[in-house]
Structure I
Amino acid sequence: MSSFAATDAPVAQLTITPEPIFVLGAPRSGTSMMQWALRQHPDLWGGPESDFLIPLLSGARAAHAYGTQRGDLHWLSRMGVGEAELLRYVGAGINAMYTQRSGGLRWVEQTPQYTLHLDEMSQAFPGARFVYMLRNGRDVVNSMRNFVYPVEHAEASRIWAEFVRAGIEFSEGPLGDRMIVVPYADAVQDAAPTLAALLQLLGLRHVDDCARFITDKAPINSSFQGGERRIEWSEDEEYQFDTWAGDTMRLLGFE
């Protein structure tokens, strides 16, 4: 396991990555695979899932509300600091910390839960690009049911639909051009052209090693030994899935 020395560098000397990359999507949608593939690029750096940005950014929003409740009697209000500006400064500090640890390389973050917090994430990291992994809901549910931390069928169906709707909502919003949707099937079945196109969209030079990681390596965090397999569902399980995820599946053309 790598270790990193803490830095006491003054804030004025810290630098940030202008366009960090966040790999998002529902759990069990290939986010780990994609982040590891991108990390094979010599101009990129990444680490494990972080999760801490959820309470940090939510706390910043709560702090802004708390620190402006008395209007101009409070510093934030008097200085005209809105919630969005506060989030940008908080994000800049986190960005500087990641950039210090990356040795100045453009960093790639992969935490699926951030998909549900795209509003805060996009404000805190205004230059960030979001790579959204989109996988068939049936395959995701099968994977979640058979992972080391199994999830019940109905809950897995609900989770997939919630995460996918969050991604769709962001991609169709005013900041949608910052999101790149990558179908999981394309990444696995046609890795070379899919990764080539993704690298181009991210403004990165072509590197074969990114696609080779997917085609030549064993699956990352796979729920199944010996490869993916379709599981037959009961009538009740089909009903549960359709109740939670049917509309989203049909919207995306999965069924």
Structure II
Amino acid sequence: MVGESAPIDAAPPVPPAERGSERGTPARVGVRLGMEMALSRLRARRPLLALGLGVALAVAAAVIEVAFGSSGAVDRALLATFRLVTPLTIFALAADAADRTALRDAAWPAARFGASSHHVALGIALATALAAAGVGALLAVVVVATARGPGAAPFVQDMLISGWIGALAGAAYAGWFSLGATFHRRGLGRFAPLAADFLFGGSAGVVGALMPRGNAVNLLGGPAPLGLGQPASAGLLALSAVLLALAAAARCRE
């Protein structure tokens, strides 16, 4: 009727998919901010010097092994690099990505403006893993290029195999160091997995299967922890890189 207002329809509820999208947008922003912040820190002078030192040590290891004999020099140099140079180099880079403090504190510059510290920390951990994978692959390729002799396997094949092993090991180390950075003041807990890898990473038991070094050595043709096959070691390295990054971020929830 004239003079009567038409009934106002109630606004339809937001579909679940849209609500999920709204929740997901801040999450993606937080992760992106964390990744950008970590990568910016890794472009500073100190981490670049650490990378240069790692490459120099890898070359030195390869040259020393060649001096002892070209036969098997690549394998020996790779083992030496994966046991010492790779974990130390990635440890330094992971510490710099987290601003040499606890992971939660490293996320604060973005979290204080409203981003979730959990999502920012996840971005930092993911960026650290990606950078560490690249560094691990680079160190392995440098060793192959320096130590290979006339009787070695084809260069491209050797480089690709060693490179992906280095990438897996590097990402796994980054996961451990990111999780360690959530313990103790200034993230000093990151020293615990480094020490555990040095002391027990080459063992044939459970710890050797959990730490990156034992699985990387297995992929290079060395002793296998717990008698694992190479596909199992590769899967453990990849899985630990992802799960440890998620665990590190989970410990940074508000």
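Quick notes on this one:
- Among I, II, structure where FRET efficiency 1/(1 + (r/R0)^6) of positions 87 and 215 (r between Cβ atoms, R0 = 41 Å, to 0.05) as derived comes to 1.00: II
- Structure (I, II) behind the derived value -15000 of helix-only ellipticity at 222 nm (-39500 (n - 2.57) for each DSSP H run of 4 or more, over all residues; to 500): I
- Ranked by mean projected area of the Cα convex hull in nm², for residues 63-158 alone, structures I, II are topped by I, which has the highest value.
- Identity of the structure behind 0.65 (criterion: FRET efficiency 1/(1 + (r/R0)^6) of positions 127 and 191 (r between Cβ atoms, R0 = 30 Å, to 0.05), calculated), options I, II: I
- Answer label among I, II for the case where relative contact order in percent (Cα under 8 Å, 6 or more apart), calculated from the coordinates, equals 22: II
- Read-out Cα Rg over 2.2 N^0.38 Å, computed value 1.10, structure in I, II: I
FYI, it's all coordinate maths here, none of it is from the lab. This structure is a prediction, so every number in the text was calculated from the model and none was measured. Cβ atoms are built from the backbone, for glycine too; each structure is taken alone.
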